[in-house]
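Trainee: Structures given as structure tokens follow.
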Structure I
Amino acid sequence: MSGVLKAGNWETALILTRDEYPVPWLDPVATAYTGVSIELIAPVLLALGLATRLAALPLLLLALVAQHHYIALDIHLFWAWLLGWYVIHGAGPLSVDQALSRGLSDSAVPFAHQALGAARWTTERLGPSFRLALRLWLAAGLVLAGGGLAVPAGPWLAEHTLAVFDPTLALISAVLLALGLGVRLAALALLLTALATGMSGVPVEHISWLALLLLALVLGGGGPLALDHFVPRLLERAVPGVAEPSPAQLAALPRVLIVGAGFGGISCAQGLRHAPVSVTLIDRHNYHLFQPLLYQVATTGLAASDIATPVREVFRDQRNARVLLGTVTGVDKEHRAVIMDGRPLPYDYLVLATGASHSYFGRDDWEPCAPGLKGIDDATEIRRRVLLAFERAEATEDDAERAALMTFLIVGGGPTGVELAGTIAELARFGMERDFRHIDPRAARVILVQSGPRILPTFPEPLSAHATRALQDLGVEVVIESRVTNIDAQGVAVDGSTIAARTVLWAAGVVASPAARWLAAGADRAGRIQVEPDLSVPEQAEVFAVGDTAIAAAWDGKPVPGLAPAAKQGGAYVARVIAARVVGRSPPGPFRYRHQGSLATIGRKAAVVDLGWLRVSGALAWWLWGLIHIFFLVGVRNRVAVIANWFWAYLTFRSGTRLIVGQLESAPPSSDQLAPAPGRPHGA
């Protein structure tokens with residue numbers, strides 16, 4: 001703001017540099033140009049975290065010049081220390097500097113490696129001294145203010161602002177800051193006092209900048225040249241178990257095996273971060289998949305990498321966690337071991353979070369013709385079939401075949417079926433309407449078949465009705481109270497009549513993994529293990545099941561739904577149970593599921609949200625749906641990628657992942673079908 005005002009009224013800028021704060025070694029014009037340039041450029045770089053140290057340095061010099069040559073104010077000192085913090089420590093992880101540093105260090109950009117090395121040297125070598133100097137500066141000001149000493153401090157101590165603190169608090173805090181003992185607590189006490197009392201008699205901007213300076217100490221601590229730095233080492237020697245376990249110590253701890261890196265498995269492993277156990281997480285994939293957005297991969301909205309995070313990356317900083325890539329095929333209850341890739345892995349505690357797969361209600365022969373949606377392979381296969389249907393419709397000259405190719409039938413009216421139907425309809429009507437010459441994608445027929453009386457049966461009826469209307473507005477045919485009796489390569493038989501549809505997608509039912517058979521445990525019709533109130537398997541107290549693997553009447557007496565929040569809550573609960581058993585504490589009470597709501601989206605501006613206390617539909621629900629899904633994504637990169645892709649697709653109606661991968665199942669059209677018109681050459 002200061003730079004903009006001066007640039008807009010250059011005469012005022014010259015008056016200020018000539019009369020108000022002249023700099024002896026520069027003439028007023030040069031001073032004005034320099035100051036305005038710094039004020040216009042450096043703050044933008046500082047806000048972005050781009051070239052942060054270089055941006056903060058001239059601002060730091062401006063603050064010092066203002067203090068020495070203009071008016072001595074405490075706020076200038078607070079500015080100087082905060083900007084000095086940026087010069088020494090950089091912007092931190094949430095900055096452009098951090099995002100670019102790894103690539104720049106190994107790039108051909110001139111002097112990039114040397115500059116990054118100098119930045120690291122500055123932080124490592126000057127950082128401890130800087131924090132010591134900051135602590136001593138604050139302590140000196142607090143002593144002068146709290147002790148009432150009539151000592152001339154000059155313009156370099158902020159005793160005017162610090163004088164508003166209670167003398168006792170000021171003196172105690174000064175001693176702690178000077179020694180570096182309890183630095184975070186001392187700074188927090190001063191911060192809370194300043195914010196709570198309002199520090200009457202002190203300008204509000206002084207309070208704001210002092211609060212930021214104290215917050216930097218609360219979050220960053222006193223540094224290596226502080227007694228706090230040595231306290232953990234003393235505790236590690238004096239109190240067993242405080243230090244992170246070594247590999248040898250980990251081998252002697254109770255072994256917790258978690259099968260499945262879905263929401264339940266990840267949550268359980270993270271919940272055991274500080275427990276004295278050795279955690280091994282096994283999955284047949286090396287990534288954690290955010291399944292609620294899997295349908296967007298299937299319908300070209302997102303790339304698979306946008307909703308998947310490597311499991312090892314999630315646990316890279318958890319010392320007691322080990323990740324294994326493998327397939328579990330059974331459990332040896334007698335010897336307490338799981339069978340992974342033919343070899344036994346022993347356990348003391350076993351957590352089964354193996355999820356679920358498609359259920360065709362005894363008609364597994366339908367699966368090749370009607371794929372379900374549970375993993376990345378399923379999503380890419382569905383995307384291939386949807387896009388290939390339009391390609392083949394463009395190439396065929398048979399009207400009946402074209403109509404069948406452009407008919408998409410989804411079986412199942414739950415959230416997955418509704419989201420698939422709505423997104424395919426939008427893709428046809430808005431995403432590809434100008435991409436073909438022989439067909440009009442907007443003529444595609446999308447049919448949603450539901451056996452029950454309404455779609456989204458777990459939602460309140462008004463929201464279900466709104467979803468039906470929203471689908472119909474997109475052109476989706478919603479067929480209710482109808483049963484599929486047969487599916488083959490030609491189409492679908494629905495209540496005796498056949499619908500010619502070359503692309504059929506299954507979203508009608510799921511079945512649990514074979515975990516119940518591994519344990520010879522009781523299960524319901526969907527194969528879910530009937531667990532005890534603490535989610536343990538009956539007569540196998542050291543074995544637990546969570547998520548879609550288990551059925552528990554923990555939702556006010558009702559079965560827990562197969563939702564991601566339920567799996568996460570179950571995994572976190574089992575972690576607390578295991579941690580309590582290991583250390584001999586009383587276990588938590590029975591597991592209780594806290595329903596956080598149900599959500600489903602229908603296209604680009606409609607959704608339904610049922611949070612229990614709030615039921616919303618339409619555009620507002622769509623925004624809530626998007627924000628909630630972005631919040632629960634794992635990893636900052638995934639969140640940024642999803643936001644960018646959604647923003648681009650929303651404004652341009654163009655998705656970025658319309659790729660057909662894999663082998664074509666049938667022969668390409670004959671040559672006479674692709675013969676060019678007279679006078680036109682063949683395409684490449």
Structure II
Amino acid sequence: MCGIAGFLDPGSSRGPESMRRHVLGMTNCLAHRGPDDEGAWVDPIAGVALGNRRLAIIDLSPEGHMPMHSASGRYVITYNGEIYNSAQIARTLEQADLAPRWHGHSDTEVILAAIEAWGLDRALGSFNGMFAFALWDVRERTLCLARDRLGVKPLYYGRLNGALVFGSELKAISVYPDAALTIDRDWLDRYLREIHWQSEDTIYRGVRGIRPGTYVTFDRGLRAHERVYWSVTDKAEIGCQDRFPGSEDEAVERLDGLLRDAVRLRAVSDVPLGVLLSGGIDSSTVLALLQQESFRAIRSFSIGFPDSGLDEAPAARKIAAHIGSDHTELYMAPNDIIRLIPSLARLSDQPQSDPSYVSNHVAYRLAGQSVTVVLAGDGGDELFAGYHRHRWLPRVCRQLGWLPAGIRKQGARALTAIPPATWDKVFGIIEPAVPSRLRERTPGAKLHRLARWMASASQEEMYRVLSTRWDPGDRLVVGHDPEQPPSDFSFVQLNGEFEILERMLAHELVTTFVDTQLNKVDRASMAVSVEARVPFMDYRVVEFAFTLPPNLKVRGETGKYILRRVLHRHVPEALYQRPKMGFHLPLSTWLRGPLREWAEDLLDPGCIRQEGLLDPDPIRVKWHEHLSGRRDRVDHLWPVLMFRSWLKHHDPDATVHEDRRLLSVH
């Protein structure tokens with residue numbers, strides 16, 4: 001696991017020392033991603049520079065140093081990630097007499113050998129792992145930027161001052177000489193407003209991410225040639241057309257085997273390894289399968305919150321005891337969060353809208369005191385329908401879609417006539433009679449959202465309502481048309497007969513999951529020099545999940561049905577059968593209490609108005625509603641707070657140029 005950065009500037013007249021100094025300046029920003037080693041390679045004639053910061057996981061010797069040359073000298077690579085099946089690929093090359101003389105046993109050597117023997121496309125198709133790399137072809141004078149199938153590892157690039165500049169994080173690009181990056185207001189509006197949106201754009205105008213399952217080759221004229229070698233939508237279409245032919249029991253057996261092998265591959269490490277355990281289905285499955293592969297007790301880690309209904313630490317403790325892991329837990333108090341948030345804003349190169357980023361970072365920091373590699377359960381919800389919306393929206397479409405629009409709108413008005421707080425009290429009275437799996441933490445807010453769904457004209461509009469935090473007419477970003485995002489919304493394009501649940505899952509896997517969940521995992525773990533591995537993102541598991549019909553994912557009121565059946569083989573149902581929580585913070589309460597002063601400072605309307613980016617008026621309305629207790633507005637406010645905190649720590653001397661609608665970032 002590493003941090004990579006570099007540039008290609010064919011017209012540059014800079015000398016080797018200047019180029020080396022610049023690329024090392026970029027990689028120094030990524031020291032947290034690779035504290036064990038640093039390296040740089042430059043070719044002043046070609047104008048290319050590659051840099052690397054290394055977190056040694058496989059082959060801790062100097063033979064794993066990067067940037068690394070291929071055996072023939074044709075290729076130079078700087079690489080971030082892990083190829084879990086590299087030993088198998090090495091054996092295949094050896095059996096075909098295509099392997100070079102190995103200098104060590106790092107997967108970087110195997111990547112280069114596979115590319116030399118088979119070419120880039122076949123090599124990429126053989127890799128099972130998470131990766132992002134820059135590959136310089138000495139003979140062709142081309143630079144290739146590549147990213148793994150699901151986008152687990154990040155890679156960004158932009159054209160700055162006539163050069164192509166790239167890095168694992170935006171901060172590496174931002175320190176390139178005279179970068180003069182500016183905030184993209186379209187991105188900012190989508191970030192604040194929408195939960196699911198598809199874009200490779202970043203907060204900086206003109207800087208983009210390499211798309212998952214894609215590589216882009218740049219020639220000497222910096223012309224880009226993009227190639228998609230693996231596609232979520234393609235695999236979703238294939239899965240819909242070629243359903244798993246076996247019985248339900250056979251599907252459970254197949255999924256168990258795939259997950260077991262995915263976990264086994266991700267257990268290969270030359271450094272200590274553990275598991276983040278939230279107490280939920282996904283992480284419990286990962287821990288159970290990993291413990292069965294080990295003769296020693298696996299280290300597991302969990303966090304909790306005192307006096308909170310969101311505390312899953314006791315449940316995680318019971319699951320760890322049943323599985324037999326060596327368990328550690330840490331309880332977080334509001335004051336700990338207050339001290340932590342500013343440092344997280346400095347570490348994040350983009351604002352993080354997901355509140356669980358904070359608790360995830362704490363969990364990885366806890367784990368990092370004992371291990372260097374951590375397996376996590378991210379991805380199970382996206383593949384097997386684990387969120388409330390995956391059960392609600394298909395049911396709403398089935399039960400209400402046939403009603404005339406006028407009747408649905410009348411029903412919506414009736415639901416919204418009663419405030420969410422009143423609905424919460426009603427449900428609180430009847431809660432003892434409701435099965436635990438059907439209970440909701442915020443039933444009033446969900447009923448009001450249901451009302452908005454009922455008033456929608458189509459399934460796509462229903463999903464857009466579900467995916468939007470703010471009302472369409474709310475003006476959030478100064479100089480941006482608030483009507484634009486809703487009119488531009490659409491599902492990812494799928495050819496075939498797909499049910500609404502299948503469209504949702506495919507859409508979210510290429511939008512929210514990459515831009516929010518995987519980004520969160522990468523930043524939260526790498527900030528403390530911990531490598532996070534996500535077995536559910538093994539491409540074989542993903543491809544198999546697409547072949548399963550919706551009734552194996554949602555059965556009645558139960559989401560992740562088939563995954564529950566897999567876990568039931570290893571853990572008693574009573575230990576995990578409860579409402580979904582995960583590593584979530586009790587922010588609703590904290591923002592009215594210990595975090596209130598911090599939030600008030602960030603939401604100061606005078607400061608917001610002076611910056612010229614956001615309109616403080618709708619934000620203050622939501623803030624006062626939240627403080628009054630009438631509405632829970634965390635979903636609206638937290639992205640704003642995270643952006644304001646990010647801006648405060650990344651740009652203390654920002655200058656607003658209203659005539660150009662840009663914010664200069666120095």
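Just so you know, all these numbers are worked out from the coordinates, no wet-lab data involved. It should be emphasised that the depicted structure is a prediction, and the values quoted were computed from it without experimental measurement. Cβ atoms are built from the backbone, for glycine too; each structure is taken alone.
Trainee: Say we calculate relative contact order in percent (Cα under 8 Å, 6 or more apart) for every structure; which of I, II gives the highest result?
Mentor: Max of relative contact order in percent (Cα under 8 Å, 6 or more apart): II.
Trainee: With Cα extents along the principal axes in Å, for residues 65-288 alone derived from the coordinates and found to be 69, 49, 31, which of I, II does the value describe?
Mentor: I
Trainee: For which of the structures I, II does the calculation of log10 I(q)/I(0) by the Debye sum over Cα atoms at q = 0.09, 0.11 Å⁻¹ return -0.78, -1.20? It would help to have the intermediate numbers written out before the result.
Mentor: Working: I: -0.99, -1.19; II: -0.78, -1.20.
Only one of I, II returns -0.78, -1.20 for log10 I(q)/I(0) by the Debye sum over Cα atoms at q = 0.09, 0.11 Å⁻¹, namely II.
Trainee: Ok, one more. From which structure (I, II) was distance in nm of label points 7 Å out along Cα→Cβ at positions 529 and 553 calculated, if the value obtained is 4.0?
Mentor: Structure II accounts for this read-out.
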